[in-house]
Structure P
Amino acid sequence: MMGNKKIQVWLPLIFSLLMIAGMFIGYKLNDNPGSKKGFFSTGSRNSLQEALDLIKLRYVDLVAIDSLQGKAIREVMAELDPHSVYLSPEEVKEADEDLEGKFEGIGVEFNVFNDTVNAVYVIPDAPGDKAGLKIGDKLLEVNGNSLTRKGQSNDSIKALIKGPKGTKAAFKIMRDGQQQSVTVSRGTIPVLSVDASYMIDDKTGYIKLNKFSSTTYEEFMDAMETLKKQNLQSLILDLRDNGGGLMEEATDIADEFLDGEKLIVYTQGENSKKREYRCKRPGIFENGKLIVLIDELSASASEVLAGALQDWCRAKIIGRRSFGKGLVQDQFSLTDGSGIRLTIARYYTPLGRSIQRSYEKGKKIYLDDFMERYHNGELLYADSNKITNGKAFVTNCKDTVYGGGGIMPDVFVPIDTIFYTQLINDIFNGSAYNSFIYHYYLDNRQQLDQYKTITDFIANVDAAKVWQAFTGYAGTATYIQSIKLQEKDKIQQRMKAMLARYRWRNQGFYQVMNNYDHLLEMALQQIKK
């Protein structure tokens, strides 16, 4: 059976993004002042309110009425479509931060090894960096709260470290065997949408987008301006694993590829009038070859962008059938700070095709069906990934496309089953692997940091040497002997990319991994045609 490393790692993030995708469209679809009011702030009481009041006033034991109310609303939302959801106040705050493309904190990424919180990256010029925190620091305590207790979750650690801009985070750390005190003044930390942007060769550029937040279009345009200065003539836009986000950011990007006043997407629902989104400005890349990469985790705003470019024959879509999320949500605030995101419309590509998969059999089957496609091996075969039960449409370039099940690529590339074996999944999910990469970087930092460019890093870092060190690392002996040659090659590639990530973050990771990416190879072949 194929492993599900990719699903395990990305699916929670993808589904959380799916829940928040499209909410800003809802605000514009309906100028509804009720969206700012509490859910229960109506002029008359209802049976749910009466029941909750009775429980609060007359029940024999003390009850957390807010929690009970939240559970009741969740049950109601569960009877609707898969993307209408209830969000607790904490979930509302977290989702809003993700969409805003920023959060308030210290700008330090951490990981827990052997019950110890380790700083694995410090964002340059962020508050943590300015205060003197470094990669390799062990964070022992913050504001008198211990960070070394067993069983602490990453979320509980984050809650202690993050905080409003301007507040202080007083740390006790261990560095080079010596305990020190470092106080950080928290600030605003950007969360970038562009993972990587660079020229693959002298004419072909590459941009990787991980989501569509309020800063995505601006980041995209900055990347495009830089690439244009480097003689950009063809572009590969990577939307794999991109679960969506703000629709207007996606339509703004589509506008940069399409000319005139072309329709990009329209939305419509039973209680929402049809609203069209069209091109409104000259684009930065209306000519030149364009390839868009998608996969089974590309969803929502990613599908809107890919669908528009496919309908207008502007781009060649390469990869695997996308997720199939074509619903628009509006956010309604509740009186306790929680909220509901309610589906109010569907979106349609320029040809009029709906991308939404059927959810008539219920939310569980809707989500399980996606997992079933993965485990059944359907991602291996182009024919089984075709949308056969949807309405057919014909583009201007005489291609047949379908609605009702995501975006089917023009060129299908099956999933790499050698990379996603169960053994490799177990290795990448295990603490020994991640701990090894971290400590290998620290032990060899002086040598690794001598490479000033990622190109030099790729050319000179010996992955076989890294592998040799890995075979002798604690915790790896149980599975080293079971690894096949092809699996070994894949692990070595990933190790090299992870080391580059410590040096250049996601830019380094993807630039290294792209050297071994079959999908990218197919994209380059299409560009040369």
Structure Q
Amino acid sequence: MSNWNKKPFIYEINTWVWLTSLSQRFNKPITLANIPDEVYHELAALNVDAIWLMGVWQRNPAGRASALNYKHEYIPVLPDLTDEDVIGSAYAIGAYEVDSRLGGRDALATFRYRIAQYGLKLILDYVPNHVATDHAWVTEKPHYMVRGTPKDLKNAPDLFFSAQNAQGQELIIAHGRDPYFPGWIDTAQVNAFSMAYRQAALDTLLDIASQCDGIRCDMAMLMVNDIFAKTWGNYLTESAPKTEFWEDIIPNVKAEYPNCLFIAEVYWDMEYLMLQQGFDFTYDKRLYDRLQDGYVEQIREHLQASVSFQARQVRFIENHDEPRAAATLGLERQRPAAVMIATLPGAVLLHDGQLTGRTIKLPVQIRRQPNEPTNWALMGFYRKLLKETRHPIYQHGEWRLFEVAESYPGNYTNLHLIAYGWAMEKDFRLIVTNPTNRWSQGFVKVFGWDHIRDGYWRLFDCLSGVRTFHDGNTIADQGLYVELEAYQSHIFRFDLITNPDEINYIRQVDEMAH
């Protein structure tokens, strides 16, 4: 991943929905082949590093037929839904070929080339655990799949389905699942213990890596030997291989594509294990949950993990699997949460519609979204935030978590505040957020920032535009006094003052304060 930023910002787009919206906007059919120039300018203006095109792979008839059975679940989201809007799940993949209705492989190559001209990289999906029930592997390569018997089908019809190969022989195949939920009826479960499947997975990923710069691996922990054995052990004839699935895959892909970034969607506190097995980044679901809950002490506790571990987490407050942040957090609470994910160590995942305040979570089985008004104030906030986080200090600086002390004995509102900072030589950023609904104050103890001593500083808040002036010795010895309204955040840029008139002014104010 040497040509990636250490802290990449990733923008997820639901490809089919996005192209449908663009087709409506420009009043003509838009595929990945003919996206107008102004749309590329808009992507570049986001100030991100990569575009994740979610859902580019082929969707087959069986997946669509299955999805049509659930139209009643999609209508509350899209009241004027038609059958044509139902296309099948993006995660019941019929083939790892770019769907021809999106433009096909050549169109994807065009898109990748165009965004690269703006310095943007491309991320695509890989689903290791399952394929669509009518994927060619099901009938042509059944040894890649978890198979059952007619008795299994009878005893667990929600877990198995029947298929026929070209010779007319019946095949009993498992539906894809994780161990805590019933089978996903539009999917077929692959066998992680099959070395033939592992080779097929490697070939597939090599082909995907040739078309993009990074790969987001869906539910990556399901392929871990222990997890797979617990999920499917009763139906397997082979034992676990001596190697882990990802250990057989990722190094071989990186041998050919060393800059290909691997991101694991992972839960159940298995992030560290996935990093050990070769992933560059893993989802930080724990931070997501704690930001949703709003428990400041738990958020602060989470941020006490080693910086080297945090730097390999993907921070987010929404994605296609989670409800919209504007719906769960609301517009006010979303802001400090967004500040944190954007300014903490680690990658950042943003979701198309998050920046404009969309509230409706879309099923991944439909191609169209309802009209929702743009929240221009929220969009302006994100624009300022993302512009600030382009500064090299967030890529190359040293990060540390700070204590916030009481402003006076008995005032415990300091416990509502989270503070941390980045330092790079004589460049500093101090981030303070109040994710609670209470006005709060305290002294931020900037431990370790000795370079601010013996200087006078102009603190510019990159969010509000307000400037304040401070003596570096006072900040280093006593801390920086802050007071924040509910859900307010500061991102302070420290500018060293050399103008004697400004220095004399600060001295006078400091003397009056004492």
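Each reported figure results from applying straightforward, stated rules to the coordinates on display, with no laboratory input. Everything quoted here is computed from the prediction, not taken from an experiment. Cβ atoms are built from the backbone, for glycine too; each structure is taken alone.
Ranked by FRET efficiency 1/(1 + (r/R0)^6) of positions 290 and 378 (r between Cβ atoms, R0 = 25 Å, to 0.05), structures P, Q are topped by Q, which has the highest value. semi-axes √(5λ) of the Cα gyration tensor in Å was computed and gave 47, 25, 21; which structure, P, Q, did it come from? Structure of origin is Q.
Largest in mean count of other Cβ atoms within 10 Å over residues 218-225 among the labelled structures P, Q is structure Q. FRET efficiency 1/(1 + (r/R0)^6) of positions 186 and 202 (r between Cβ atoms, R0 = 41 Å, to 0.05) computed as 0.40: which structure among P, Q? Comparing all candidates, it corresponds to P.
Supply the structure label, taken from P, Q, corresponding to relative contact order in percent (Cα under 8 Å, 6 or more apart) with the calculated value 16.
Numbers: P: 16; Q: 13.
The value was obtained from structure P.
Please state which of the structures P, Q yields -9500 when helix-only ellipticity at 222 nm (-39500 (n - 2.57) for each DSSP H run of 4 or more, over all residues; to 500) is computed from it. Only structure Q yields this read-out. Given a value of 18.0 for mean count of other Cβ atoms within 10 Å over residues 122-129, point me to the structure among P, Q it was derived from. Only one of P, Q returns 18.0 for mean count of other Cβ atoms within 10 Å over residues 122-129, namely P.
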